Structure P
Amino acid sequence: MKKAIYKKIKENDIIVIARHIGADPDALGSSIGLREIIKETFPKKEVYTVGASASKFKFMGTIDKINESKFKDALLIVLDTPDLKRIDGINSINDFKDVIKIDHHPEIDEFGSIKWVDDTKSSVCQMIMELCYGTKLKINKYAAERLFMGLVSDTNRFLFYYTTADTMRIVSKMIDDTGIDFTSLYDDLYRRPLSEIRLQGYMYQNLIVTENGLGYIKLTDEIIKQFEVDPASSGNLVNNFNNIDEVLVWVTFSEDIKQGLIRVNVRSRGPVINKVLERHNGGGHKFASGARIKTFDEMEDIVNDLDQLCIEYKKYKK
């Protein structure tokens with residue numbers, strides 16, 4: 001599979017790299033990292049990353065501007081995106097000469113002449129590292145830093161269940177080979193403004209917890225403005241709630257007036273949540289998923305579905 005991907009990259013002079021909407025560090029790190037890797041290996045190729053920029057993660061690197069007339073002659077590589085509707089920066093994969101899919105989510109839509117989908121991998125950043133070490137692609141220091149930050153973010157500093165011995169080995173090899181100062185990279189990833197820390201305190205104080213183990217909080221535009229934070233801030237904080245004894249599943253509903261939607265971020269310490277989120281215009285991993293809904297009217301259905309999931313999980317565990 002890796003050799004087939006390398007061959008396809010080598011054959012194409014124009015390459016466009018896309019990822020999912022609402023980009024996180026894994027999506028940004030893998031797409032920007034792969035762009036730099038291809039340019040390092042094949043300096044004459046045109047390589048572009050597309051999609052909306054994420055001001056919260058501007059330290060990850062820049063997104064490119066490209067004339068869409070180039071699409072018809074380009075190879076599209078879609079990263080970290082299980083379904084077609086969540087690809088950011090393009091209208092249709094059919095606009096491209098060829099398509100490759102690389103992803104670590106459970107598969108929803110099958111697409112691409114070549115697809116490498118493995119939901120046992122910690123991150124797409126890990127998969128890009130493996131792609132490089134399995135082919136003649138070259139990782140430079142800048143790319144390695146992006147890949148490291150993306151992997152660390154998606155594993156929550158190697159805490160999540162899909163962090164494996166293979167994850168540790170390949171990260172160690174990349175650090176040895178590129179000499180990145182990995183400890184300094186944590187500063188950008190985990191430094192938070194005081195406004196966001198205060199929001200976190202509000203979330204702890206106002207989290208509603210059901211008797212079945214579901215924790216949830218509703219963050220309206222009024223609350224978000226009160227704390228002077230970005231609507232995405234609650235999603236950035238969601239992993240901080242994973243050590244509450246009484247909570248099995250926790251979810252934040254954050255209103256985004258500019259986008260005209262509600263951001264839904266869900267995490268779990270046992271119940272498999274991604275199938276529930278797929279029913280609500282979202283999806284993701286077994287224990288880390290999200291969605292975007294139109295109004296708070298849909299919030300009750302999600303809360304009820306997740307609460308029922310907690311009930312079923314507790315029955316199964318008995």
Structure Q
Amino acid sequence: MPNEKNATNNPVSALVVTDLSAKSFADRWFAPAMYLFGAGIPLLLLFLYLFTLIKESWLAITTFGLRLFTQTSWDPVQDHYGAFTFVYGTLVTSFIAILISLPLGIMVAAFVYEYVPRNLRVTVRNSLDLLAGIPSVIYGLWGIFVLIPFLQQRVYPALGMVFPPVRSAIGNSIFSASIVLSIMIMPILVSIIVEGFETVPQSLREAMYGLGATRWEVTKHVVVGTTKPTIAAATLLALGRALGETMAVTMVIGNSNNPPSSFFAIFEPGQTISSLLANEFSEASGALYLSTLFELALVLLVLTSIVNILGILIVKRLQRSYGGQ
């Protein structure tokens with residue numbers, strides 16, 4: 001064949017063929033290397049975390065079983081451990097924070113998407129992202145010097161007129177920690193919800209306006225109504241952040257190991273799993289004591305992982321559904 005002979009005798013063609021061969025060789029190794037470092041290392045680290053926590057907590061697992069989460073007594077001196085108080089504090093603070101921040105987050109996201117001018121929308125969103133980057137200790141200090149005095153002087157006396165037991169409430173409580181948490185997870189909620197709003201087809205909005213709908217009706221039925229799965233995913237991801245928060249909660253919750261006097265004792269000092277680990281891990285002595293703390297850390301890891309995985313799966317499902325349209 002003349003063309004093949006010319007290509008073989010042509011030095012430029014030979015150079016191109018050599019480069020293509022080298023490139024294909026590099027491509028064959030590039031993808032496995034990226035999978036190894038991109039997926040292998042995170043999975044390896046997760047395996048090491050789980051292996052370490054299970055190994056160190058095995059003594060407590062075999063000693064207490066599920067009784068650890070049904071008992072309320074926490075006495076390291078006598079090696080009596082019950083974690084119900086800390087599980088209660090972790091779940092209650094996180095769920096109250098979601099109840100406070102979710103409606104506010106939806107309203108802020110609707111304001112950013114519907115009412116902020118397009119040339120200022122990026123600035124507003126960047127400001128929200130800056131709130132997410134503030135160290136948690138700053139939120140804790142704000143809670144101590146601003147929030148708690150405000151609750152003691154303004155909120156609790158007013159609530160005490162309706163609910164007399166609230167009059168005796170002190171500032172450091174589960175409720176205070178919940179408010180701080182709600183502020184901390186607000187940027188996550190708003191950012192994800194706004195991204196969901198931006199996926200709403202413009203044709204749906206125009207059709208509603210064409211039918212005579214007001215901006216409020218379009219926001220309620222089209223923007224918010226069609227992005228409920230996104231809002232659910234944002235809620236789960238924010239809940240995962242709230243469950244694992246440590247420093248800010250430790251500074252304002254009161255750090256009391258006493259069991260709650262009632263199931264709705266949110267105005268009393270409490271303790272979460274994270275705050276317990278921060279307060280007692282460095283001073284823990286004794287094999288069973290340390291093993292119990294490791295088991296609580298394992299429970300916290302599993303709990304936050306489940307919540308975050310559910311949120312990620314919802315986001316992935318939304319991406320596939322929108323990609324298929």
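Each reported figure results from applying straightforward, stated rules to the coordinates on display, with no laboratory input. In this text, all values refer to a predicted model and were calculated from it rather than measured experimentally. Cβ atoms are built from the backbone, for glycine too; each structure is taken alone.
P, Q: which one has helix-only ellipticity at 222 nm (-39500 (n - 2.57) for each DSSP H run of 4 or more, over all residues; to 500), as calculated, at -11500? Comparing all candidates, it corresponds to P.
Work out the source of 13 here, i.e. which of P, Q gives that when relative contact order in percent (Cα under 8 Å, 6 or more apart) is computed. Clearly, the read-out refers to P. Among the shown structures P, Q, from which was the value 1.00 of Cα Rg over 2.2 N^0.38 Å calculated? Source structure: P. Identify the structure, out of P, Q, from whose coordinates mean count of other Cβ atoms within 10 Å over residues 27-34 was calculated to give 30.1. That value comes from structure P. Given a value of 17.1, 51 for Rg and Dmax of the Cα atoms in Å, for residues 59-202 alone, point me to the structure among P, Q it was derived from. Working through the options, I get structure P. Can you tell which of P, Q yields 3.9 when distance in nm of label points 7 Å out along Cα→Cβ at positions 107 and 243 is derived from it? It must be structure P, since only it matches.
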